[in-house]
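Listed below are the structures to be examined.
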Structure P
Amino acid sequence: MANDLVGLGIIVAAILMFVATGSSVLADFLRLISTGEPPREPMLGVALILNVALLLFGWRRYVDLTREVGQRRRAEETAHRLAHTDPLTGCLNRRSVGPALEEMIRTARTTGHEVVVAMMDLDNFKRSNDAHGHQAGDAILLQTAQRIGAILPERSIMARLGGDEFAFAAIYDPDHVEAIAAMLYA
């Protein structure tokens, strides 16, 4: 942030100096071309060139800093996502499901609802994974996560706890919870 302000300050100062010296230098330059008369203040021409260089430097620095801040922000977002989600399925991971569940319970309590939590593992997954390879096993896990996600109500949470274990939670809706359970375990 401080670097952004410094870069912006340099640009503003360069623009002000450019405006202040530019009109005098331009008038001297036009006089030199039209009449051949030498400039009254030769140093103003040098100051103008330095101003242009300072302006370009300031702008370049500002662009670089803006790009750097954007890259840092994207890296932080990626690190946060990797720390809290399963990289294969995009579900919450074992570490982040607890806080998400606590938040859901707090939300449900404020609205007078309850939370339903379920866990599921895939039968014979290890045998299938060993027989068909990890790529096929990954495809099964990804498809499982997508299917569960499609069935769960909006604002539900889903986590891959490890291997073939999934956990999911939703704010309890008595009219739909049995139908959802039937779809999940069908």
Structure Q
Amino acid sequence: MVDEIESRADEMCLPERLFRESKLPKRINHCDTKVNNMLFDQNDEPVCIVDLDTVMPGFVLSDYGDFMRTAANTGAEDDENLDNIGVNMSIFEAYTRGYLKKATFLTPIELGNLAFGAKLLSYMQLVRFFGDYLNGDTYYKIQHEHHNWQRSLAQFRLLQSQEENFETMQQIVFNSKQ
């Protein structure tokens, strides 16, 4: 797992490099935009976003990517059956279309890296779960001894699926902007 993480580390630093080159802006973001941080009404319509203690400057790639990591994942975040995990392209496309309908403020760099944001957040969560596992499970609540290891494997499989589907994800982003 360490080799897999390290082999992607340089690529995953892209947003920070673009920011330092003044090419990628920071904006106010939720910074934890997963589905379970949304409140829904009795008709499953979104009412509001919760868990606002995480709001701070960040990259839109992160908010978009974290939502895709949770909502467009065909498996669970800790799925034991890695064959369940992949990218639900219908959800990816529907969310992207809706997002881009309202996110008219995006710069070309942000737009060109939205699909990358999904990979980035899966990678980041992989690193966080794996790091917590190595540190003795001190941050995330676990339900069994190897829970964070299982989460790491599941996030890695999602990342692999996003890598396999990246060109299609990019096309969805660019086609949705039109």
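Comparing structures P, Q by FRET efficiency 1/(1 + (r/R0)^6) of positions 37 and 157 (r between Cβ atoms, R0 = 25 Å, to 0.05), which one has the largest value? Intermediate values should be presented prior to the final figure.
Working: P: 0.00; Q: 0.65.
Comparing P, Q, the top value of FRET efficiency 1/(1 + (r/R0)^6) of positions 37 and 157 (r between Cβ atoms, R0 = 25 Å, to 0.05) belongs to Q.
Quick check on the output: 5.1 is distance in nm of label points 7 Å out along Cα→Cβ at positions 13 and 149, derived from one of P, Q. Which one produced it?
Values: P: 5.1; Q: 3.0.
This figure was derived from P.
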> If you work out relative contact order in percent (Cα under 8 Å, 6 or more apart) for P, Q, which one comes out largest?
Replying inline: Q
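Name the one structure among P, Q that distance in nm of label points 7 Å out along Cα→Cβ at positions 77 and 117 of 1.9 was derived from. Please report the intermediate quantities before stating the final value.
Numbers: P: 3.1; Q: 1.9.
This figure was derived from Q.
Assign the value 10.4, calculated as mean count of other Cβ atoms within 10 Å over residues 69-76, to the correct structure from P, Q.
Details: P: 10.4; Q: 20.1.
Derived from P, not from the others.
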> When mean projected area of the Cα convex hull in nm² is calculated, the result is 19.6; to which of the structures P, Q does this value belong?
Replying inline: P
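Upon calculation of helix-only ellipticity at 222 nm (-39500 (n - 2.57) for each DSSP H run of 4 or more, over all residues; to 500) from the atomic coordinates, which of the structures P, Q produces -24000? Don't skip to the end; give the middle numbers.
Values: P: -24000; Q: -17500.
Of the structures listed, the value fits P.
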>> Suppose distance in nm of label points 7 Å out along Cα→Cβ at positions 5 and 133 works out to 0.9; of P, Q, which structure was it derived from?
In response: Q
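Read-outs: derived from the displayed coordinates by stated rules, not from any lab. Given the structure is predicted, the values throughout are model-derived calculations rather than measurements. Cβ atoms are built from the backbone, for glycine too; each structure is taken alone.
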